[in-house]
Structure 1
Amino acid sequence: MATPLTLSTDRRDDGMLVLTAVGEIDMSNVDVFTQALADGAADGELAVDLCAVDYLDSGAINALFTHAERISVVANPVLIPVLTVSGLTKLVPVDPPEADC
């Protein structure tokens with residue numbers, strides 16, 4: 001059974017495409033997340049909103065690395081240590097949310 005994950009895309013006022021994930025990203029749904037990243041990054045820069053994600057596994061981190069040259073990330077503060085240890089924060093802007101998730 002797949003772990004609950006909701007993905008949506010929207011454009012900010014500045015035209016930036018935003019992929020928003022809600023739930024957990026693990027091996028049961030990482031393929032859907034990976035495809036959404038690929039689709040979103042295909043047209044240029046992509047903001048990835050992980051504010052409402054409480055857990056992501058190594059597959060999700062690898063998917064983010066794959067698109068490191070085209071993404072920026074807003075992450076739930078719980079995820080920032082994991083993203084830092086993985087080295088992603090050295091390649092990708094990773095910021096906490098400006099407001100509560």
Structure 2
Amino acid sequence: MLRTHINPSAFIFTDDWQAYKPLRGEFLDHRVINHSAGYYVQGDVHTNTIEGFFGNLKTGMRGAYKHVSDHWIQSYLDEYAWRYNERLRGPRAMFHNLLDKAAK
């Protein structure tokens with residue numbers, strides 16, 4: 001699935017899960033953070049951003065939707081990507097931005 005949705009010229013960062021090992025030669029660069037050895041950041045390489053995003057996604061999905069169908073998964077992901085990208089503007093700004101977009 002990764003091969004279908006990620007450009008081969010991408011730089012990808014993963015943890016050290018064994019299933020990611022075959023990806024090493026398939027993308028322009030593949031950096032691995034060795035969580036098993038207690039490493040979580042190495043210079044500017046980390047997986048904190050994606051782990052934070054998926055944590056919010058999973059919590060929201062369990063709390064709001066209960067069930068995820070293949071038909072709606074892209075819409076759910078779009079919603080949570082938007083929420084994640086808007087999070088730093090604050091909840092009031094997020095609400096007003098949503099209203100502005102809905103009015104257009």
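Rule-based calculations on the coordinates, nothing more; no lab input. Predicted model, so just to flag it, every value in this text is computed and none were measured. Cβ atoms are built from the backbone, for glycine too; each structure is taken alone.
Which structure, out of 1, 2, was helix-only ellipticity at 222 nm (-39500 (n - 2.57) for each DSSP H run of 4 or more, over all residues; to 500) derived from, given a value of -13000? All intermediate terms of the calculation are to be shown ahead of the outcome.
Values: 1: -8500; 2: -13000.
Going through each structure in turn, the value belongs to 2.
If mean count of other Cβ atoms within 10 Å over residues 9-16 computes to 13.9, which of 1, 2 did it come from?
Label of the source structure: 2.
I have 1.00 for FRET efficiency 1/(1 + (r/R0)^6) of positions 33 and 65 (r between Cβ atoms, R0 = 35 Å, to 0.05), calculated from one of the structures 1, 2. Which structure is it?
1
For which of 1, 2 does Cα extents along the principal axes in Å, calculated from the coordinates, equal 36, 27, 25? Intermediate values should be presented prior to the final figure.
Working: 1: 36, 27, 25; 2: 46, 31, 28.
Label of the source structure: 1.
Just checking, which of 1, 2 has the largest value of mean count of other Cβ atoms within 10 Å over residues 49-56?
Details: 1: 19.1; 2: 12.6.
Largest calculated value belongs to 1.
Rank structures 1, 2 by relative contact order in percent (Cα under 8 Å, 6 or more apart) and report only the one at the top, that is, the highest.
On the way: 1: 24; 2: 16.
With respect to relative contact order in percent (Cα under 8 Å, 6 or more apart), the highest-scoring structure among 1, 2 is 1.
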